[in-house]
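Just so it is clear, none of the values below were taken in a lab; they were calculated from the coordinates. Everything numeric in this text was worked out from a predicted model, so none of it was measured. Cβ atoms are built from the backbone, for glycine too; each structure is taken alone.
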Structure I
Amino acid sequence: MRVLHLFSNAKWTGPAEPALNLCVALRKRGVEADFACSPDAGGNINKVVETARDRGIEPILQFHLTKYLNPLTNWSDQRALPKFLKRNPYDLIHCHMDNDHRIALNTLGKHHLPIIRSNYKGEGLQGKPPYAKWLPNTARLLEPSQIALDYDAVTYHYPREHMHLVPGAVDTERFDPSRDVPDARRWLGIPPTAFVVGIVARMQTHRRYEDFFRAARMLVDARPDTHIIVVGRGTNQDKVGKEPVKDLGLGDHVHFPGFVDGENYVGMLKAFDAKVFLVPGSDGTCRAVREAMAMAKPAVVADRGMLREIVDDGETGFVFDGSVDGLYEALHRLSSDRALARRLGQAARQKALEVFSLDRQAEMVEQIYVSALSEH
């Protein structure tokens, strides 16, 4: 089976790693999964291209595949793609972004290939693109949550038998708490016995950092051995992060390592005792929560978006009502009962292995491919 994956972006955006990881996992199962992405990252390093090569995939770079609709480059891609498919026969096309979905559909008439679409919006395909026109010509729709599946089925009257709930996956071998990784506590000067709460999110005004720091102030008052690690950066990092921390007198307890990647990122997660997630961001599938769970960390999440579908309240973490008091109570319970925190963390790791592994996701997607081809 040969599958061409299209990814219309050059930035290491939310869906980039999941799309690339899926290709890698499919190849391990014997599926010939090729990955085409944008070659143009402006003056920046094209991390999508370089990461693909690092993971053993030489990306196809002969299309523009811009993130947004561009009449000129889309027209060029719509001419080039049929010629490419004639020279390189594929069984299916798997789309991951709106514009590559648009480009693929506009070539469907000449090459009758089933088109598969992965959705990375946790609450469904909402926005300006004409999904109602696209979906009737889409063979299968892969949804990250039941919320998204129900929304798209009702909104676009897309047949449920062609929709599949495919949970987001993480590399459970990379995110393994038993691995030897950089010691983030030592790097940040955090005592080994401290209770560490971590948050991984871009520092933007809509991510409710004000709630997080207010709850942190309450937790530090109750348990002075608490430390906070804020992983991420953003244009509003002073406004939503450093200034509130100063105003609340949390300077000795809050650490801002900024954007961290590679093994240092895994080390940061390992340093956490609990992971907080308040609002889904550009990655509506909330991958950072699953990464922390794979590292055996209990997640404390607000009941927003698809977060309730990732974290089982009282089993792999806590789902709270979104209030400052609710967040404080969940964190205080974990900080006061380290055995409970460890027990929930181990359950989170087990769920990651059973539900969120790349191997399991690739097996599901391969079966979906077979089903789509059987009807073609």
Structure II
Amino acid sequence: MILIKWGIMNMKLKRYLLGICCMLVAGLFFVACDEDDEALDDTGSKVSLPAHRAYILYEGGMGMENSGLAFYAPDGNADFIEDIYQLQNLRKLGDTGLSMVEHDGSVYVVVSGSKYVVRLNAAGVEQCRHMFENTPRYIAAEDGFVYVTQYGGRVSKLDARTLEEVDVFQEGDGNWEGIVEHEGKLYVANAWHYTATGEIEYNKEVLVVNAGTMELEKKITDVTVNPERLWEENDRIYLISRGDYGQVKNQLQEINPYTGSVKHIAEATKLAEWNDRLYLINTEYDSSYTPSNRFFVYDMNTGEVDPPHSSFLNDDPEILSALSNAEIYLFEVDGETGDIYVGTSDYVSEGKIYRFGQNGMLKDRFDAGGINPNSIVFID
């Protein structure tokens, strides 16, 4: 009798323990699924990468087929990789990697000289690419689509997953540069065109295109000649025009997307945004083409520009002196940390990257991986 009771109790105990195990397994399963939903897609990666990562695009020398994508760990928990694209895909990126954007965990790179855009997963493994007949330039991404400007007056709308062209906007023969999206509208910089005699003539207009229909809505013509780069920040569009490299200087402008009005702010060549402030650099050249850089800030809330002597880089004089006369190619802020990245180039050797904290103090300095580092994206 005692043995029977013990057998029954043992069976109940086993069932109880089995139930607990099942609950634990189920809990682990659901936790694992939740983590997978939030995890970065590193499928096919040949290396283990940390959660917080940065990719630096360098364009190489024009026509030299030596563009690349470097990997950098901002938290210092992984080794620098000079060309993670080549490591992951066993081939070079191509000629003149010009622009790059992150969208929904993927990285999109425009390789201008090789005339294609590529989608990479979060580890830099190629997923697909789209080839162009015209020379592609800059890229914007929003709501499952990427938009790529091209020389010859063309913007392609591509499916962000497959990079298949789903629509196109075409007008004239202008050479289009920067692009940005704001509330269903694309703002496109129509920079320049060739005259009948083959000379370059600078334009002074920003096209506003409906992203849904890919039809022109209007032109904003009260901008400085040779509009090049565009940004969307705090419900405003910011534009830097390159001028005519002579009488007309570089100019930062603020476009009101609701009225189309243009506010001319200051001479500037580089822009990065953080915490309602535009960090700005203006570069001028002397007769021997030696650059001279001014670092300053524009407060988007007050509309005030810092005095000429003001700078957001407050490190030692040696660093500031080196950057004051450097050819600055890359300028970006990590949106998570507020760290400022400045990349320099001499057009022939590997570029340098300087990383500053929010307080302007130098945190790191390292080689860029290749010639002419021009952009950086951060992934978490």
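Worth pointing out:
- At a computed 8.0 (mean projected area of the Cα convex hull in nm², for residues 164-243 alone), which of I, II: I
- Computing helix-only ellipticity at 222 nm (-39500 (n - 2.57) for each DSSP H run of 4 or more, over all residues; to 500) across structures I, II gives -4500 for structure II.
- Value 22.7, calculated as Kirkwood radius over Cα pairs in Å, assigned to which of I, II: II
- Origin of the value 16, where relative contact order in percent (Cα under 8 Å, 6 or more apart) was derived from one of I, II: I
- When distance in nm of label points 7 Å out along Cα→Cβ at positions 84 and 356 is computed across structures I, II, the figure 3.2 traces back to I.
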